[in-house]
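Listed next: structures, encoded as structure tokens.
Throughout, read-outs are computed from the coordinates displayed, never taken from laboratory work. All of these numbers come straight from a predicted model, not from anything done at the bench. Cβ atoms are built from the backbone, for glycine too; each structure is taken alone.
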Structure P
Amino acid sequence: MKLYLATSNPGKIREFEGAGLEIEMLPSMKSLPLAPETEDTFEANAIQKALYYGAHCEGWLIAEDSGLEVDALGGAPGVHSARWAGDDMANNARLVREMAGQAVRGARYVCVIALVEGGRVLGTFRGTVEGEILEAPRGAGGFGYDPYFLYPPFGQSFAEVPKERKAGVSHRGEAIQKLIAWMRENASR
């Protein structure tokens, strides 16, 4: 069975493909208006997007919502991570500005994947990874907040970690593994 992916973010696409999922971009993705993201949780936004895009294809479709929760900022930027200040550069500048002088630097990435078929939600799959916010960027890889997100077990930012190694511990990697396990259990349906 085909599994369609509803995203236009190249970084996210690479992470799904790197996990070994046989996916196809939703063929009409580029011609559709963007799905609304009006909910207050990652799960609700993922479901909202999956149902919206799922109405434009036959078969299974996944959509996800993900972002950064920073303890010192009360969980912000949270569900607003991608559009917190505009683009990656502006988002990171705002993060640095708002974290200036903060002693508490704990944060986590969160990802929720929603799987739909025929207007029905088949499941949601959540992954998280704990880390700390750096005062200065490190590394040239990754995307989004990765240069500022230190993963303590590696002693590196997510922008310094090779993508294969990051996929093994990332929030998206964890959610993808839960999705894959569900698909294996339900493949014969």
Structure Q
Amino acid sequence: MSLPHALMVSLIEKSCSGYDLAQRFGKSIGFFWPASHQQIYRELAKMEAKGWVKSEAEEGSKTRKRIYHVLDDGVQELKRWVTESVDPIQLREEFVVRLRADAAIGPLGLETELSRRAQIHQQKLETYQAIEKRDFLDKIKKDPSKNTRELKIQHLILKTGIAYEENWLQWCKDVGELLKEDS
């Protein structure tokens, strides 16, 4: 995936300033494709040079704040990019290799690191679940008419993150139980 395409998706959802985009991005698409503020601003400049987005001074603002909008060429680029084939990511997890080393040469004391990783996955899971409750479950409960195709797709994307974290938590639990057996 390329950052410019992720940024265009976010801007199509809502035109905004670079700062606001970075804030929104970090709370949505950024969970699946993280980017720093510097990267976002750098990409916005490149996208503007390519004619994919346009920035305009914010109306009534005395600051240099600029609002970005996706142009037709940007929409066409996004449509082109969406149709490209892409292979699923390949897992590249260093801890799995460390666990193989533990299996090959004996107990190496991985419990502390495993516990730390489980905490990270638990925190992410709780974040995703809070977002799900706030942005999907509560919103639909209050107003079922808001359950649009767009909202359903966004919810399914979030559910992927939830399932991912739940899977890693279960894996950490299973590995932890196995490591206890060897103690």
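Figures for the structure shown
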| read-out | value |
| --- | --- |
| Which entry (P, Q) yields the derived value 18.2 for mean count of other Cβ atoms within 10 Å over residues 77-84 | P |
| Ranking P, Q by Kirkwood radius over Cα pairs in Å, for residues 29-116 alone, the structure that comes out highest | Q |
| Given -9000 for helix-only ellipticity at 222 nm (-39500 (n - 2.57) for each DSSP H run of 4 or more, over all residues; to 500), calculated: source structure among P, Q | P |
| For 2.9 (distance in nm of label points 7 Å out along Cα→Cβ at positions 69 and 93, calculated) the corresponding structure among P, Q | P |
| Label whose coordinates, when FRET efficiency 1/(1 + (r/R0)^6) of positions 101 and 141 (r between Cβ atoms, R0 = 25 Å, to 0.05) is calculated, return 0.00 (choices P, Q) | Q |
| If P(r) over Cα pairs in 10 Å bins from 0, in percent is computed and equals 8, 26, 27, 22, 12, 5, 1, the structure in P, Q | Q |
